[in-house]
Structure formats: C-alpha cells, structure tokens
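Asks: For reference, the structures are reproduced in the following blocks.
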Structure P
Amino acid sequence: MAYQLIQESISTDTVEALEQMLVSARQGNVTGIAFVLLLKRRKFLIDCAGEACADPTMVRGCVAVLDDHLGDLIRDRTDRRTTM
C-alpha cells in the first residue's frame, strides 16, 4: 500500500477572527481575553490574559453566556437535521 500525503487545511475563518482581535487589541479596545484553543488531535488549551485574569468573576459570567450560545448552536443544528 502506497503512502498518501494528506494536506491539512488551515481554518481561514479562525485566522481572520484572530487578526481582527489583534487589530482591536492594538487599538486599545481589548482589555482582556479568556480563550479556548482547539488544537490538532482533539487537544485544547485554555488561558486568560489582562482584565480577564484580573476579574475572573466577570469572565465566568461571560463564559456562561458563551456556554449558552454554544448550546443554542447545538440545538439549532439538531433541529435542522430532524425531520417529521
């Protein structure tokens, strides 16, 4: 069996989002960040910087809103795939 090189794709929307956040941070509009990075091989990294570390109570509330949003995305995708 011959080996086959599989090109790994780059998530262009991820790069675009990071570039937009960097521009905003350089303009002084971003005071902190809490993030989850999804890495290859189903690994992930979590961390925070700036005001996100200085005010973890506030950020936990923001993360709860993110959790709600992700739940909505899951339900929307499930609902669209459901037929009657």
Structure Q
Amino acid sequence: MAHPYEYRFIVEYLTPVPISGKPNFGEQRDQMILNQKFAEFTGRLPEMIDEVPGGDGWEVNSHSFMWANDTIVVSILLQRPRR
C-alpha cells in the first residue's frame, strides 16, 4: 500500500548581518535584526508554498532551524494527500 501523503521541502538561508562584527544575540539590537529576518521570511512563506512545483494543496507538516556558521538554515516540511 502506498503512503497516503507526498512531501516537499522549502529551505531558506537567513543571514542576520549585525551592524558591526559577528552577531551577538544577547544584544537587543542583534535580536531585532534576527526578528526582522524571521518576519520577512514568514511574510513570504505563503507565496513560497504557492510556488512549490506540482500544484497546490501543500500544508506545513513541520519545521526546523539549524545554525551553519553565521547563517540560520530554516527547513519547512510540506505534505499533501497523494494524488
């Protein structure tokens, strides 16, 4: 029996650039920059989901955040019923 869902990923790379030097997220200024990056990403997320190849019907199943050097890698797992 085939699995009832199909899956896709959306991956986004966020690099919050501080005013100077490396980010220090203990500082309110750098926290605000990070929050702005996340707000921009989440604001675009519905459009990104609409642009996933293979049609519509995708829903967010889960998400993950990972640090890679000074970049935050955000992965969004999408699912929809198999057609």
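Asks: A value of 46 was derived for relative contact order in percent (Cα under 8 Å, 6 or more apart); which structure in P, Q was it taken from? Don't skip to the end; give the middle numbers.
Replies: Values: P: 16; Q: 46.
Value 46 for relative contact order in percent (Cα under 8 Å, 6 or more apart) corresponds to Q out of P, Q.
Asks: Once Cα Rg over 2.2 N^0.38 Å is calculated for all of P, Q, which comes out largest? Intermediate results must be reported in sequence, preceding the final value.
Replies: Details: P: 1.50; Q: 1.35.
Of structures P, Q, the maximum of Cα Rg over 2.2 N^0.38 Å occurs in P.
Asks: If helix-only ellipticity at 222 nm (-39500 (n - 2.57) for each DSSP H run of 4 or more, over all residues; to 500) is computed to be -9500, which of P, Q is the source?
Replies: Q
Asks: Using distance in nm of label points 7 Å out along Cα→Cβ at positions 37 and 53 as the calculated read-out, with 2.8 as its value, let me know the right label among P, Q.
Replies: Among P, Q, the structure yielding 2.8 for distance in nm of label points 7 Å out along Cα→Cβ at positions 37 and 53 is Q.
No value in this document is a laboratory result; all are computed from the given coordinates. None of these values were measured; they are calculated from a predicted model. Cβ atoms are built from the backbone, for glycine too; each structure is taken alone.
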